[in-house]
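Each structure below appears as structure tokens.
Just so it is clear, none of the values below were taken in a lab; they were calculated from the coordinates. All figures in this text were calculated on a predicted structure; none of them were measured in a lab. Cβ atoms are built from the backbone, for glycine too; each structure is taken alone.
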Structure 1
Amino acid sequence: MKPLVIRSAIVASLGGLIFGFDTAVISGTTDALKEVFHLDDAGLGWTVGIALIGTIVGALVAGKPADRYGRKPTLFVIGILYVVGALGTALTSDLLMFDIFRFLGGIGVGAASVCAPIYTAEVSPPAVRGRLVGLVQFNIVLGILLAYLSNFIIVSTLSADVAWRWMFGVMAVPAAVFLLLLFTVPETPRWLLSVGKDAEGEAVARRLAATDAEADQVVGEIHAALNAAENAPNVPFFTKGHAKVILLAFTIAMFNQLSGINAVLYYAPEVMQQAGAAQNTAFLMSVGVGAMNLVATMAALTVIDRFGRRNLMLVGSIGYIISLGFLSWVMFSYAGHFDATSSYLVLGGLMLFIAAHAFGQGAVIWVFISEIFPNRIRGRGQSLGSLTHWVFAWLTSTLFPPVIALLGGGVAFGIFAVCMVAQLIWVLKVMPETKGVPLEEMEHRLGLVHDPDDVGGPATPAMH
């Protein structure tokens, strides 16, 4: 594997690092935001959730510019949004402006969830595509860990009135590094060939491929796919022939958030304080949760191309059910008399929960969605999956504080556990395996059927 492939995948995945940092950094600021902006539980849920509305917008709109202007220019815009969002939230004292900057940063996160996996999938050889696209998820969880660690250091060394500003502002540093490193990587050969830049696309393919023969094979497959009638650039997206992959992307993204993962990441210190931990202890516990997230993700990425996407989802689903059921039991059992024991029980449950997520859904979701869509609609397909992910992230994260306040943590975690039972059934009955399949062959392996009216040509028979 060429060093350029590795470098390109790492640079694109840095968008994921900032994505993860932005996801978790808010967890250290919730108490300060309540005080500075005079927020109740519903107001806090809205202020936290406004970034997720931005991610919905980013996921919704990112596919088209990624397909029209290229993957790399779209990543540049994402980096700029990260910098603006970080500095804006750190410096403003007005709630409306704070929400606007959170919203802009959220657009960058949503767009990154679309563009970074597409970019990485399109520069990666099939045999290692899972691991390289998985670098996006690795950097997301690394960003989460760095955010928790940064929050702990800042809250331990700075006064409360300025600590929350530094928590947000620190994110501008990796965002600026991401922008600079983008200058060192190429556009993807698939996009270049799709817009008629054949010479440039073939040159990039040769720079990425291990041998000339491999480059010729990749270029030939891309040309064949682009020249087929079903790959017309104006092909409709929502058609009967695409229904299977659309439902697969929608379902895996929906279940990802119905686990409660973003709600837990956003409110981890608050959950542990409610379970009986002191403030600094709760922040330190969050670092432990972030570390477990990183370790489990690394373990998943070492085996995802050997064990497959579906097996990781099976293990993760079972882990979800056990950990969420345990957390619900602890919350019910200790309700009204939380103490140090309950706080450590909750920590143990959260550690198992985050490990289950990282080894299953966390490692698989972006790889799976980036693989299942045909070339002709990959950008829009990734956008749909990301949009679904962020809509459900917004719903769960916005509703989490008032639900816990009204019904208690036991009910909240119990709801998530029931949803994960449904995910386990979906994995067993519906989810296909996609490991090691070239992107140009994926639709045949999935048995997709094309409607001739959709593409202006003869139907392609399903292959099983």
Structure 2
Amino acid sequence: MKKRALSILLILAMSATMLAGCKSGSSDKKSDSSSSDSTGGVTDMNVKGDNVTKLDVWIFNEIHGSFYTDMAKKWNKENPDKKVSLKITTYSFDDMHNKLALALESGKGAPDVADIEVGKFPSFTSGKVGLMDLSDAITPYKDKVVQSRLDLYSKDGAVYGFPTHVGATVAFYNTDLLDKAGIDYSSIKTWDDFKAAGEKYHKETGKQFAATETTEHYMVDMMLAQKGGDYIDDKGNVDLTNDKVAETLEYIKGMQDTGAFDVVPGGGAAKDEAYAAYNSGDYAAVIMPFWYTARFTNYMKDLKGKVAITKVPVFKEGDVASIGGGGTGTAVVKSSKHADFAAEVFAYIKLSEEANKEVWNDLGFDPVNTEVWSDKALTDNPDNKFVKFFNTKPFDTLNEIQDNIGTLNSYTNEKYASINNELISVTLSNIFDNGMDVKEALKDSQSTLENEFSGK
């Protein structure tokens, strides 16, 4: 028992903090009749009256807490006979996940509900699972929810987490810069087109067209999925040296070698240094999950009216159009005495049409409930700050790719935390910063990971 708890903690400690869209955004806090006490990272709704069930909720992102509280108030208005009162505790990222792992292992001190970041999730679904199977609670919404996002938090036919957003990978193009260089972004259909546009842009302007990543790998994963590849083999073993991984990274390295592509400042597009660079016009394109819309409105305000959202390029016709990047799964602890009620409430908070409208309006995330994607009053609302910011309608792209959003199998593998950590701390930097041969870099990282897991 102690050995397994230590193993879980080691995996959690090594996992990189790829918080995706769930790490920042905006949420308008609305007042209502229930009191709120927020001190020391704790927010307690303190709902009074009869028929009230209190749920203890652990999170690592206070924005989620605001959203959950707002949606709980809506639940209470619709369900006056079974109200909920949320006590939400916000911990730091690592503290919350480590504390939750120990609580589940020991059987003591666990909350009723907890947010678990996607990269950490496989660690909580290995061995004896302390989370509740949410399949029944999801049933009323299942046909409306993007299946690949449910798959992220599933194992052996059971679903253990409610997704927060799709995180569909899309292309963002600075049309103002591209127009000046004589480039029509709508003509970029393939990665060869993307590369050629980059070379032309660099020739015309002397600037880099787009950037590669070292502390993230959203574009890498997108391209790898299109090639039908993964970081694990069919038996679930680490497999960084397969041809698909090598081909993907060699293609990106080839783009970098043209001079039109550079390593993004800070190593990843979701970094302060990168925001400043994009806002200043240092790059004309970026491939990122849809939640990056909120990064533009929050940190790249000078680009208002200058950015188009469209599909990512493909290698060939028929390739997967997008994959989900990042995310947070909201889990219910199986041993909670309020588990069934918590599952019902949080299914509403995370999957209902009402909730998903607010996911877009307040957070700027692409809702997992696709029912709202066709609601023109919502998606084309001229007063919505995201609709006003971009010069294309964001949901036009989402609707175009709706039926072709995939994932990587490794995202649900318990070894993924270590794979991810190796990629962003060693492999990608060796290739794109240090110029190491792709196959040699992958071979070294494969050896490192094999040695790690051979001792477990």
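Supply the structure label, taken from 1, 2, corresponding to mean count of other Cβ atoms within 10 Å over residues 160-167 with the calculated value 28.6. If you can, show how the numbers build up before the last one.
Values: 1: 17.5; 2: 28.6.
The read-out comes from structure 2.
Of structures 1, 2, the largest value of distance in nm of label points 7 Å out along Cα→Cβ at positions 128 and 224 belongs to 2. Of the structures labelled 1, 2, which one yields 0.40 when FRET efficiency 1/(1 + (r/R0)^6) of positions 56 and 432 (r between Cβ atoms, R0 = 25 Å, to 0.05) is computed from its coordinates? Derived from the structure labelled 1.
For which of 1, 2 does distance in nm of label points 7 Å out along Cα→Cβ at positions 256 and 352, calculated from the coordinates, equal 2.5?
Values: 1: 2.5; 2: 4.8.
This figure was derived from 1.
Here semi-axes √(5λ) of the Cα gyration tensor in Å was derived from just one of the structures 1, 2, and that gives 36, 28, 18; the source is 2. Across the set 1, 2, mean count of other Cβ atoms within 10 Å over residues 72-79 reaches its highest value in structure 1. Could you figure out which one of 1, 2 the value -26500 for helix-only ellipticity at 222 nm (-39500 (n - 2.57) for each DSSP H run of 4 or more, over all residues; to 500) was computed from? Checking each candidate, the match is 1.
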